[in-house]
Structure P
Amino acid sequence: MKQRFFFGGNGLKSAFVVALSGSFPPGEKEFIQSVRLFLDQVRDPELIEDVKDFTAQEGQHSLQHKLLNEAFDRIGYLATRVSEQFEEIEQEWIEKRSDADRLAATVVMEHITAVMAHFALTRPEEFDPLPDSVRELLLWHAIEEIEHKSVAFDVYEECVGDRNRLRRQLLLHMILFPLGIRDFQRMLLRELGHAPTWKERGEMARYLLGPRGLVVSVLPRYLALLKPGFHPWDMDDSHLVEEWKDRLQTALN
């Protein structure tokens with residue numbers, strides 16, 4: 001990867017991807033830790049195995065994004081610094097929260113990432129401007145996020161079960177997470193000395209808020225977590241997992 005503004009030549013969109021990637025390693029570390037806090041309370045043998053698989057997948061995601069962040073560093077971004085600052089913020093948050101709130105936050109973030117994964121696999125053309133290596137990593141990540149999207153939820157249901165706590169965490173993180181990514185996006189561009197043009201701003205706005213934009217597309221699925229009796233597999237997108245595994249494996253052969 002050599003082009004600094006690798007997402008269609010747009011600095012804002014490129015910094016958005018870098019900020020997301022920078023957030024993944026510390027985020028996934030907390031996902032694993034918060035689920036493990038309750039593992040000794042889980043009685044379902046199948047769920048215990050699911051947690052082991054979840055832990056392995058999240059650990060692999062973290063490793064791959066660390067490598068990607070190093071590649072972003074080499075073209076001038078401070079992706080590794082994003083990870084370090086995100087981890088500091090997260091650690092401060094952890095110290096003030098109960099174990100139940102930590103797990104609830106993980107459930108919410110796993111729900112958010114699974115919804116974004118659905119967007120990625122149903123709207124792959126949105127990622128066509130990305131370098132092939134970045135695009136393929138994001139698509140594989142999306143597949144695996146869908147595969148384990150109910151694991152933290154199922155642990156929470158068995159060990160905590162407070163739906164109101166989940167709803168509060170969803171409303172909180174739907175505000176805090178986008179604001180955090182925006183702040184890191186601005187920091188990345190400021191350190192590059194790049195002032196986004198009006199053209200870049202317009203493209204970013206359309207990407208997020210246009211009629212088929214990211215926010216408009218994912219919001220109804222985000223809010224589904226507020227419904228009584230919701231379960232992540234109520235939205236069965238397992239067919240996307242199989243379809244995209246075949247497509248990506250074929251492309252590799």
Structure Q
Amino acid sequence: MIEAQVQSTATGAIVFDRALGVAPDEAWFDHAHWSALGKADAHSGGRGGVAFVDTPIGTCALRHYHRGGLAARVSADQYLWTGAARTRAFREFRLLAHLVGLGLPVSSPVAARYVHDGLRYRADLLTRRIEGAQTLADRLAQASLGPVLAQRVGRTIARLHAANVWHADLNAHNILIDSNDAVWLIDFDRGRLRKPKLAWQQANLARLRRSLDKLGAKRLEGFDAQFWHPLLAAYHDALSQSLVAAAPRGVSS
């Protein structure tokens with residue numbers, strides 16, 4: 001269980017897992033700091049990319065929040081200030097802590113911070129690195145997909161949806177497969193808990209399919225039969241089982 005602790009800084013605040021045994025300072029969120037120590041490994045991924053940094057509590061993924069779409073033309077990384085609890089970093093930290101508590105396969109949050117400046121703020125997030133992992137996009141590029149992996153991906157997404165979690169950007173880059181072929185989900189920026197509803201659940205799956213098609217899945221012979229259909233079958237089976245397990249049982253006399 002992750003116990004969040006908040007400490008103020010000169011320009012904002014940091015929230016971190018009390019169990020770390022150490023309180024991260026602002027230098028932990030500074031890529032240049034880790035680079036100067038020779039403890040940063042730049043890695044491209046997502047808007048602005050992710051840096052893997054070797055912190056005192058282990059290797060972590062450091063992500064600076066960047067805006068996307070038309071909003072990025074106005075400001076690349078500044079967001080409208082509406083309160084500390086509503087900052088992107090603090091919201092994602094809280095959601096990840098909740099998911100870890102449920103035993104879901106997500107990257108554990110280490111710390112998050114915001115830097116407040118008038119009506120705007122910037123933010124960063126540190127999460128535990130999932131060692132030896134490749135993205136689903138990587139596996140697609142290597143043509144190393146198959147029905148067994150598809151079933152694992154489908155069941156993992158079903159676990160997420162059974163917990164009423166909406167992933168705002170479920171794509172092939174945000175699904176990781178580790179060296180044991182276990183499936184993990186990452187990047188829960190803007191994700192949230194929602195009431196169970198088929199519409200948003202199917203929209204998540206449709207977004208993933210569009211991502212795979214954009215990366216060339218449509219050009220792979222047998223992709224639907226060998227991967228997509230097994231994924232959907234495993235997803236629907238696992239979600240149905242979770243609903244049955246969660247249904248209230250009658251009281252016997």
Structure R
Amino acid sequence: MAGNWKMHKTVGEAVALAAALRERLDGAEGADVVLCPPFTALAAAGQALAGSRLALGAQDVHWEPQGAFTGAISAPMLLDLGCRYVIIGHSERRQYFGETDTTVARKVQAALGAGLAPIVCVGESWEQRQAGQTESLVRGQVAAALDGLDADQVAGLAIAYEPIWAIGTGRSATGKDAGEVAALIRETAGLMTAPTAAARLRVLYGGSVTPDNIAEFMEEPEIDGALVGGASLKADSFAAIVQAALAVKA
């Protein structure tokens with residue numbers, strides 16, 4: 001269960017939210033809870049989470065360990081701050097910052113090579129869905145992200161199905177629709193490596209997730225968790241999502 005804070009929270013606000021979530025969720029056994037603040041708040045939020053069961057994640061990473069890449073952040077830098085996870089290929093990175101399947105693949109390999117667990121995002125636009133392109137697009141995104149990885153590496157990944165039309169719109173996919181795409185993701189991963197690796201791969205759903213609709217997604221057998229955006233910015237709503245997910249999977 002991962003919270004993507006996007007471009008929200010000053011350092012002080014991030015520390016307060018991390019502390020509040022630690023208080024509510026540190027005893028939530030049965031879920032890996034990941035908080036992904038902006039880069040500026042990673043160090044302070046990491047200190048607020050130190051010694052807890054909640055993990056720190058970043059929202060992006062560069063594929064090189066160092067170099068002349070102004071404004072970029074490398075995997076070793078993230079590890080130095082205590083990050084264990086990193087989001088890669090979010091649709092907002094693809095839409096606004098030129099992220100491609102090629103750069104996603106390079107970032108996945110860099111993250112894994114450094115010991116970070118990637119949360120790879122895939123998903124289609126509303127126009128692509130209406131045109132019947134969801135399956136081909138998602139298969140292609142998954143195949144590109146997993147290209148060159150071995151079974152153990154794939155087993156350590158999380159892939160988040162985030163339909164672009166559901167991100168920040170208040171309109172979410174149905175549990176059935178999300179479950180079908182989650183199954184497609186797992187099938188594609190199995191064809192590229194091994195069914196045993198695909199079975200261990202964690203598939204998440206993201207897109208206008210709330211405490212009211214999380215159970216619908218978690219009831220789908222192929223969905224293992226959620227990547228939560230807006231609802232992760234308040235301690236009460238994100239904690240409620242995690243607790244509701246645990247209740248379904250118990």
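Read-outs: derived from the displayed coordinates by stated rules, not from any lab. Nothing here was measured: the structure is a model prediction, and the numbers come from that model.
Given a value of 0.99 for Cα Rg over 2.2 N^0.38 Å, point me to the structure among P, Q, R it was derived from.
Values: P: 0.99; Q: 1.07; R: 0.93.
Corresponding structure: P.
Here helix-only ellipticity at 222 nm (-39500 (n - 2.57) for each DSSP H run of 4 or more, over all residues; to 500) has been calculated and equals -25500, so which of P, Q, R was it run on?
Numbers: P: -25500; Q: -10000; R: -13500.
Matching structure: P.
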